Structure formats: C-alpha cells, structure tokens
Structure 1
Amino acid sequence: MRIRSVCVAALALAHSGILTGKKATTYHLNSGNRQKQLGEYGVEVINEPIVQTDNIITSYCPQTAPGVAFSLLSILVGEEKMSEVRTAMGY
C-alpha cells in the first residue's frame, strides 16, 4: 500500500490512525494551526515541504503537489519514464 497526500489531506489520514506515531506534515501557514492539529493525533510533525515515512508521503501545501505526483509516477512507471514526463512538463 502506498499513500500520498497533499496539504490538509494528511489530517484525514491522521484521523484514520494511519499516521499515529509516524513523521508527517500538513499545511504550514496560518501560524502552523493545521500542523498543531496534526500533532494532536499523535503524529510527529515535520515542518518540511514533503515528508516520507515508510510508504506514506505527506506534503504541506498545494505547491508541493507536483513533487508528490512525481514520486507516485516514479513507482508506477519507473524513474527514467518519470524523468521524461517531468522534463516534458517543464520541471
């Protein structure tokens, strides 16, 4: 099982219990309110754009969506094909 989330979607994962005791991140602006909320679920909150723990990736804002998508694409089609797509998209 591989799980990827962008921005506040990590809160839904935390609520399900999947992130308990794991490192993760979520929306970081607004005085870190969402990150504090994530921590209340027993998550070790890391204030970084993208955090990977085991097969779970969380990210802290919509701007990180391409990075999360490329990590998933790499798993699905391989690093070489993912790089081709990333380059073709201008990243």
Structure 2
Amino acid sequence: MKAKKDFILRNVAGEYMLVPTGDEIKSFNGTLMLNEQAAFVWEKLQSSISRKVLLDDILNEYDTDEKTAAQDLDDLLTRFLDLGIIEK
C-alpha cells in the first residue's frame, strides 16, 4: 500500500490535517482530520509498505495489544481506500 502523492499532512496547532493538492483538489472535497495514530500511519504510507510492517510499526510505537491495533489499522486502511487516498 502507498499514499497517493497529491495529499500532504499538515500539523496545525496540534491538529493533523490531510490536505489535497494538485488534481486532487478538484475531486476531493475539503480536508481530512487525523488523530496522532492515523497521522503516524499516513507518514508510513509515504513509501510502499505492507499491512504486516505497518502493524509491527504501530506495536513498536504505541502501547496497545495486537488485536486492537490490527482492528484499528484495518478500519483505517479501509477508510483510506474508500476515500481513494491510498493505493494497494
């Protein structure tokens, strides 16, 4: 999986926002607010990365159990795919 290149992550006053650029401005309506963990995943998606490596990175970075982290990651990746902001 990999993030589409026409989206940039901005931290404004402690809030993470995903902002479309280029051609995506026309088709993506608005910005997307991300929490800290979603922003962490987004940063990892700047390079092609597998779900397994993403999950391992999350488990190394955050104090969470594998079952919860896996479910949250799957939910987030599904949301990103549905929004069309990442590619498989």
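I have -14000 for helix-only ellipticity at 222 nm (-39500 (n - 2.57) for each DSSP H run of 4 or more, over all residues; to 500), calculated from one of the structures 1, 2. Which structure is it?
Only structure 2 yields this read-out.
If distance in nm of label points 7 Å out along Cα→Cβ at positions 46 and 70 is computed to be 1.8, which of 1, 2 is the source?
It must be structure 1, since only it matches.
Using relative contact order in percent (Cα under 8 Å, 6 or more apart) for the comparison, can you identify which of 1, 2 gives the largest number?
Working: 1: 30; 2: 34.
Comparing 1, 2 by relative contact order in percent (Cα under 8 Å, 6 or more apart), the maximum is at 2.
If you rank structures 1, 2 by Rg/Rh (Cα atoms, Kirkwood Rh), which sits at the top with the largest value?
When Rg/Rh (Cα atoms, Kirkwood Rh) is computed for each of 1, 2, structure 1 gives the biggest number.
Quick one: mean count of other Cβ atoms within 10 Å over residues 6-13 came out at 12.9 when computed from one of 1, 2, so which one is it?
Details: 1: 20.0; 2: 12.9.
Of the options listed, only 2 reproduces it.
Taking mean count of other Cβ atoms within 10 Å over residues 22-29 as the criterion, which structure among 1, 2 has the greatest value? Don't skip to the answer; put the middle values down first.
Working: 1: 20.8; 2: 11.2.
Once mean count of other Cβ atoms within 10 Å over residues 22-29 is tallied for 1, 2, the winner is 1.
Could you figure out which one of 1, 2 the value 24, 14, 7 for semi-axes √(5λ) of the Cα gyration tensor in Å, for residues 14-61 alone was computed from?
Answer by label: 2.
Values in this text are rule-based calculations from the coordinates and carry no lab data. Since the model is a prediction, treat every value here as computed from it, not as a measurement. Cβ atoms are built from the backbone, for glycine too; each structure is taken alone.
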